[in-house]
1. Thinking of I, II, which structure, once Cα Rg over 2.2 N^0.38 Å, for residues 111-150 alone is computed, gives back 1.40?
2. Looking at structures I, II, which one was helix-only ellipticity at 222 nm (-39500 (n - 2.57) for each DSSP H run of 4 or more, over all residues; to 500) calculated from, given that it came out as -26500?
3. Name the one structure among I, II that relative contact order in percent (Cα under 8 Å, 6 or more apart) of 40 was derived from.
4. Work out which structure the value 1.3 belongs to, where distance in nm of label points 7 Å out along Cα→Cβ at positions 167 and 223 was derived from one of I, II.
5. If percent of Cα pairs over 29 Å apart comes out at 32 when worked out from the coordinates, which of I, II was used?
Structure I
Amino acid sequence: MQLKRIYDNWDQVRAATGTPSSRNRRVWRDYLRTRPAIAYWGDSWFSTPLYKNLYWNSFSRIDGISLRLGGPGLTASKMCTPALCANYAERLKSREFDLVCVSIGGNDGMVPLAKLFANTGRMDADAAFDRLLNAGVFEGILERYRILLSALSGVGGAFRVVGHGYARLQRIGDPGKVSIKNLGLAAPLIGNVGPWLWPPMKPVLGNKTEAKRFADLLLVQGFRDHVLAAAKREFPSLFTFADFSQVSDADDPAFWYDEIHPTETGFGVLSVGYNAMIRAALPAAKRAAVR
């Protein structure tokens with residue numbers, strides 16, 4: 001049996017692994033003795049159709065098997081339901097996956113902005129961030145991580161979960177450029193990409209300098225400190241994350257494709273630090289498979 005590197009859904013994994021006593025399962029286990037099986041579950045940073053995203057750049061440097069889950073625009077509230085997380089935990093355990101990479105929660109910080117700041121009048125980035133905190137936005141995302149990690153803690157053994165934060169945004173208000181040249185025939189079907197943060201916050205913050213400060217408070221510092229770090233404190237033996245807040249390359253506007261997505265090259269830069277976290281989270285016998 002010829003195993004694939006990339007599986008797109010659970011049906012493909014089920015066919016590849018067979019039953020616990022089958023030849024397929026023996027081949028699967030033998031292949032994974034020194035190689036990892038990793039599920040990448042997330043939103044557009046893992047699944048954007050526009051170009052080679054963080055998932056692609058990360059797994060292209062790993063000798064193993066991957067399963068892609070999620071999709072562009074998905075929120076933690078949709079992905080991290082008790083039923084779905086319990087279902088995935090059982091499947092990951094039965095197929096002996098080593099690790100889940102998660103790119104979950106960034107959209108949940110953006111979605112409430114229009115409603116939360118409707119008709120509030122002008123304020124600075126600090127006041128806007130305080131309003132976000134008082135509304136419990138981060139607590140809501142953290143609760144979804146609790147649901148996710150509580151379910152995945154049942155996998156047991158050396159199984160781990162690796163998340164990631166965000167880099168400092170530079171192109172507030174800029175949409176992604178979509179054309180036949182850079183996307184081929186899919187371009188007319190995709191349309192423009194973004195922006196997401198600038199339209200609801202322009203009447204509130206007034207200028208892009210202040211909006212950038214707010215973006216960093218929301219997606220970089222706030223998400224890291226109030227969601228990722230908090231989740232790590234609650235699940236220290238299961239969860240870790242890559243902190244991209246100090247990636248200096250991100251300070252160059254050319255690093256970014258649009259308001260919140262790096263370019264293909266930018267994702268390549270981030271994948272180096274991300275894979276370092278993946279490598280450290282894997283069993284010792286499989287770490288050499290990750291570059």
Structure II
Amino acid sequence: MWFLYTLISIFLMALVLYTDEHLATSNKLPPGGNIHTKVGSVLLISTLMSFVGAALIGFTTADIHLTQFPLMLAITSAVPMVIMYGSYFYLLQLYPVHQVGPIFQISSVWLILFELLDGGTISSTGLIAIILLMYGAYILDAGTFKWKVPTKLLLIGIPVTSTAAIPLYMARVAARYGSATAFSFYQLLAIGFIGILILIFATKYREGFLYRIKHQGKKFLGLSLFNEAFAEGSFWLGNIAVALAPVGAYVSAMNGVQSLFVMMLLLMFPIGDRSKTTKSQWIAILLISVGAIMLG
């Protein structure tokens with residue numbers, strides 16, 4: 001059953017990544033705006049929409065009770081989730097989604113590391129998988145098979161991907177004590193409250209958000225509502241899959257297929273010049289996908 005939940009979660013997230021490319025390339029700026037106003041416009045809609053996701057879970061779930069420890073994990077996990085959101089939207093302003101999305105598969109390596117620290121083991125196949133995944137990420141970033149100093153994409157991507165793995169690991173630990181659905185409910189609530197804090201205190205983020213609503217109202221809100229519904233559904237199903245899977249890294253590893261789904265969407269429905277891919281990028285994405293799947 002975890003495999004089915006994971007597959008649906010992956011496909012939903014591929015649709016999210018594709019729509020994110022639309023939102024990133026049609027981002028209007030207020031006078032005096034900068035990259036922070038761009039990031040803020042999409043980060044705020046993503047965090048505030050978490051209240052809607054939490055409400056849907058609350059209305060459709062009979063029991064959202066958690067004991068103190070898993071409740072603390074759910075609330076705490078919102079912090080790395082929001083950091084991951086912000087970093088992802090920042091990178092999308094600089095690079096196309098078919099480069100940014102696969103880089104986040106490095107989170108599989110982090111999740112393996114967390115489980116090793118928790119007493120797990122790794123096989124020789126797992127080590128080969130990590131090498132393939134990391135080499136694919138390097139090629140995707142550098143655009144060459146030869147060594148050169150990595151660019152900002154990889155230098156930011158390596159530490160940032162830990163923020164994608166930490167909430168998944170927290171969800172797995174919390175599942176030992178309570179429901180994965182209840183964990184998702186409180187995680188989404190906490191993300192929404194962080195969004196309110198950003199709205200109040202982050203001036204540039206607020207300016208970008210309000211300016212975009214004013215000037216791109218229906219298109220921006222429509223795409224964002226569509227996107228967040230699928231994103232939150234994907235995270236919810238992902239948390240359930242992590243709780244049910246024999247090893248949490250299996251779920252993260254299967255996310256390697258996500259990049260292939262995104263590439264197929266971009267081939268069928270290209271989005272401007274940014275959606276064009278090179279031969280080396282295709283090879284890199286395949287290496288990342290194979291490496292991530294092998295980790296499972």
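Every number in this text was worked out from the coordinates using simple rules, so none of it is lab data. Because the structure is predicted, anything quoted here is derived from the model rather than measured. Cβ atoms are built from the backbone, for glycine too; each structure is taken alone.
1. I
2. Corresponding structure: II.
3. Answer by label: II.
4. Label of the source structure: I.
5. Source structure for this number: II.
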